[in-house]
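A.B. asks: Several structures are given next for inspection.
Nothing in this text is a laboratory measurement; each read-out follows from the coordinates by a stated rule. Predicted model only: the values in this text are computed from it and were never measured. Cβ atoms are built from the backbone, for glycine too; each structure is taken alone.
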Structure I
Amino acid sequence: MRLLTFEAAGQPRLGAEWDGRIVDLQNVAAMTEVVRYGAAAAQGVIERFPSDMLGYLRGGASTRAIAREALEFLSQLPDEVVHHLAGNSTLLYREDQVRRLAPIPRPGKIICLGLNYRDHAAESNMAVPTEPVLFCKYGNTVIGPGDPIVLPATSDQVDYEAELVFVIGKAGRNISAADAMSYVAGYTCGHDVSARDYQLKRGGGQWMVGKTWDTFAPLGPVMVTADEGLDPHNLPIRCVLNGQTVQDSNTCQFVFDIPQTIEYLSHVLTLEPGDIVFTGTPPGVGFARKPPLFLKDGDVAEIQIDGIGVLRNPVRGA
């Protein structure tokens, strides 16, 4: 499934892409129960199936099954019924009727890997790490597709970083690498926006400050669920800035793959549904270029990952 969080009539809702439309999963699940079992059944499914992504993830196998049943029910409807519902109900929406939000608007934890591509470590004049290099972002950084990345007034070295992000689907501690992939709910595009002057120079180097300005973690446009068969270790990944490709690599270049990362993280802390992990960025970042290339007011940055989609955000001055 290609799941998303969208806003309709001012309310955030859990949705899925389906046949070129946006499905309100809770409402379609309720309709499915009404058709099958009568009106009284609708309230029960609403109580069991949440309208938000975090609740969906916490529901585990139960909510996954309900979502798939709802989409299967839609696929069985006559075309004329689907056409009537699309854009004329709270079941199916056209793209222009909704605003996409970050798939997980407020992740519990935002954990990030640094220097996780060998060639990016080389361009940064840093050694390839022997253990994962970790830092965190916070909920204030998260924005969705189309939302502006806002440049700090006190930084003139804001950099782009295309990243694959994986989402944790169930709680775990001391997880083995062999079992790790069963804890992954899905994948999305992430943009680890970074104020390099703060990160590398000011105050002796401030990774946390350089990474955690408001709007510095765009996510989206969807979360592709892990059961869709996407290979997260062989995905072409690009950053396109104002139509020019500035990063172009593949996740097969990871220093630490996802099982290794989960095993390492979970021996330190408990991973929980809705936690997200940025897996590092490939080479081509702005600060390593000659001359350097930094984000500026009016830019448009796109993170492109094959099989997931395009995360596009404008850049605005403070």
Structure II
Amino acid sequence: MGSGAWSAASFYDRAAAKRAAGVDTFDYSVKAKQSGRLRVHESLDPMGLTVRESRDNAEHPESNGIIISLDVTGSMGKVVRGIHRDLPRLHELLLGHKYLPDPQILFAAAGDATCDQVPLQVGQFESDNRMDQNLEHMILEGGGGGQKSESYELSLYVAARHTALDCYEKRGRRGYLFIIGDELAYPFVRRQHVHRLIGQDPQVDIPLNQIIAEAREKYHIFFVIPGGAAHGSDLEILNFWTHLLGEESVIKLAHPDQTSESIAMAIGLTEGVITKPEAQAALAGEGPIAKVLNSLKKLFGGKTSTNGGPHDVTGNRRL
């Protein structure tokens, strides 16, 4: 996957057509809930999953894989809707500001494998508007078990063992994995969950630290806590992910509408195309960029981990 080019005009035309028809953006989810039968859309079904590929092609010779895994439990559906609404801004920053060449985005969704009907949904790496459709086909179950943990470890498992990236395999450059949520992960990738949802048997339960280490071989990993989420201000959640990933990899936002912009900015800072002085100058302002960068201070406040190794952020691109 990964051919074609993303078009803002196509995005807006599709959205307008749905509004004119009185159809919800996430109509597949709405209809599934109305029917009482929640079944993963065929384009997102992980059963039988082998590998999701981000590959170079004539249109995109320097592909870079990005996974955005969304929590679809509880009230987090509003964040998913916000990500969809802000796709033009995400692409404007990534492509217009040249934060990353040839981005290919895979949208995934995580719920709670201990109780939800649809705890795992996995799209494809896409460069064009098929990514919009993958997002729109998600079931926003709104479930969760109420115990302050969700199955984010399954997103890490898919990234570690069921994806292949040319940026990593050919050029030694890691892709990006953004997990957007407001709860803890479970301490293990459970063998029984993988077998039930993907149809494969990893033979043993996999400790969370181990699957994070595996995923980090191929991806820069960020955990994004949206403002306004049910547990968005919970220090236990913040400390849990900070301990696992490091301060620079946990992004706590003041508002859920900042999610897309924070993704783009984190990539720009990690790639070194936003300079440290530029980031600090923007931070001194009062606009939306300053508010997002305030959540990313740990990323550009000292040394940052990049595709080329730890170094001070440098470069000459403008925000």
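A.B. asks: Tell me which structure, out of I, II, gives 15.9 once mean count of other Cβ atoms within 10 Å over residues 88-95 is calculated.
C.D. replies: Only one of I, II returns 15.9 for mean count of other Cβ atoms within 10 Å over residues 88-95, namely I.
A.B. asks: When semi-axes √(5λ) of the Cα gyration tensor in Å is computed for each of I, II, which one produces 36, 22, 16?
C.D. replies: Checking each candidate, the match is I.
A.B. asks: For Kirkwood radius over Cα pairs in Å, for residues 48-159 alone, which of I, II scores largest?
C.D. replies: Top value of Kirkwood radius over Cα pairs in Å, for residues 48-159 alone, among I, II, belongs to structure I.
A.B. asks: Something else now. Relative contact order in percent (Cα under 8 Å, 6 or more apart) was computed and gave 23; which structure, I, II, did it come from?
C.D. replies: On the way: I: 23; II: 18.
Only one of I, II returns 23 for relative contact order in percent (Cα under 8 Å, 6 or more apart), namely I.
A.B. asks: Tell me which structure, out of I, II, gives -10500 once helix-only ellipticity at 222 nm (-39500 (n - 2.57) for each DSSP H run of 4 or more, over all residues; to 500) is calculated.
C.D. replies: Clearly, the read-out refers to II.
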